[in-house]
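Pasting the structures in now, so scroll down.
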Structure P
Amino acid sequence: MHPNARFAWSDHAAMRALVEAQGFGTLAAMTPAGIRVAHVPAVFLGEARIGFHLARANALSAHLDGAGAVFSVIGPHGYVSPDWYGADDQVPTWNYLAVELEGRVAAMDEPALLAQIDALSALHEARLSPKPAWTRAKMTPGLAERMARGIIGFTLDIDIWRGTRKLGQNKPEEMRLRAADGMAASGDPVLAALMRDAGD
């Protein structure tokens, strides 16, 4: 979709929060065989850097070090029925949140890869509280390091943040709120709440 300029999202803190909440996205980069994508969990390793890892056998792994890439995350999204607006001559659309992070990729050494895995698991294990958090310390000594030889860690230094918040901001408030009611009634209260707040 080509977003209307009024859907542009420039709040880096909010975009970062979406990326962290989703924790998973699509990485795209050029290879000698053409554009390839990989679906990866990622974690912020600073204000403008994410870390991720791929299997060594992944089609992207051999081509990423030093390459430009885009990491894309989709947040809450859903179909919007024209009937929900309560007005004639409307068309179907899709409301969504999305973030694209573009930059240069660099390979990690083994200690950095293990630290990235630790940071990623710590972030997600914290969400499982009160379950005791899993750490590599629960593994047989040396096993995690041996298993990590099957993957390669990378960082993406973010040069460009592109965000889209398409939540009905191109409609009059009463139509946007009616559509939010329709979204809630269809079973998506999260996207409905975002649509209601889009005018703020």
Structure Q
Amino acid sequence: MSDRSLDAAYFEGIFESDDDPWQLASSAYERAKFNQTIAVLGNRRYRRAIEIGCAHGVLTARLVTRCDTLLAVDISAAAIDKARARLGTRPGLMLERMAFPGEAPEHREFDLAVLSEVAYYWSDADLKRSARWLAANVAAGGHIVLVHYIGETDYPQSGDRAVELLKDALGEVIVEECSGRHARYRLDLWRRL
């Protein structure tokens, strides 16, 4: 059980010390993982999407082409600044600094929510809060995509535990459409009932 999420200061330090801290823009592994993330969505176009934990916008650049509107959020102001520099102005794209789930958009109906490499930074309580928000803000028939590293970390959760806690907390409001394990990560696609 984890009782503390990683805070904004942790991520500000990471982004201040390195332009590409997880090699999201430069690694063949990350490129393949992003390709798989986009592929799991099929040919569907999304009306309104949210990406929680957008970092400096590498996956965001791919997602925005599949969405009429995309709200990409990150806890780090430095990450949002880097995402703005990377992405510029694009129709339908909004970038906001937001410490999700403590700060979350209210009363919006998203048909896609993407949580890529983010849920394992949260405490058990924040995972439950995230599940409540997803249940209330993802439209019926909408998708929730989760992509998480499954190796050892020093984060509050493992990738597997974070995803399973979210899944359990969402319970009967979702159905699993796809769950795949790859060499170093898992990719899950859920549909909101």
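Any read-out appearing in this document is the output of simple, stated calculations on the displayed coordinates, not a laboratory observation. Nothing here was measured: the structure is a model prediction, and the numbers come from that model. Cβ atoms are built from the backbone, for glycine too; each structure is taken alone.
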Worksheet entry | Of the structures P, Q, the one that 9.9 was derived from, the read-out being mean count of other Cβ atoms within 10 Å over residues 135-142 | P
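Can you spot which of P, Q the value 0.95 was calculated from, given it is FRET efficiency 1/(1 + (r/R0)^6) of positions 79 and 103 (r between Cβ atoms, R0 = 25 Å, to 0.05)?
Only one of P, Q returns 0.95 for FRET efficiency 1/(1 + (r/R0)^6) of positions 79 and 103 (r between Cβ atoms, R0 = 25 Å, to 0.05), namely Q.
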Discussion item. If you rank structures P, Q by distance in nm of label points 7 Å out along Cα→Cβ at positions 63 and 119, which sits at the top with the largest value?
Written reply: P
Practice prompt. Compare relative contact order in percent (Cα under 8 Å, 6 or more apart) across structures P, Q and report the one with the greatest value.
Written response: P
Discussion item. Matching task: 0.10 is the computed value of FRET efficiency 1/(1 + (r/R0)^6) of positions 127 and 175 (r between Cβ atoms, R0 = 25 Å, to 0.05). Pick the structure from P, Q.
Written reply: P
Worksheet item: For which of P, Q does P(r) over Cα pairs in 10 Å bins from 0, in percent, calculated from the coordinates, equal 8, 29, 28, 21, 11, 3, 0?
Response: P
Worksheet item: With FRET efficiency 1/(1 + (r/R0)^6) of positions 87 and 111 (r between Cβ atoms, R0 = 35 Å, to 0.05) derived from the coordinates and found to be 0.05, which of P, Q does the value describe?
Response: P
Worksheet entry | Answer label among P, Q for the case where helix-only ellipticity at 222 nm (-39500 (n - 2.57) for each DSSP H run of 4 or more, over all residues; to 500), calculated from the coordinates, equals -8500 | P
Worksheet item: Given structures P, Q, which gives the highest value for FRET efficiency 1/(1 + (r/R0)^6) of positions 7 and 55 (r between Cβ atoms, R0 = 41 Å, to 0.05)?
Response: Q
Worksheet entry | Origin of the derived value 12.6 (mean count of other Cβ atoms within 10 Å over residues 39-46; candidates P, Q) | Q
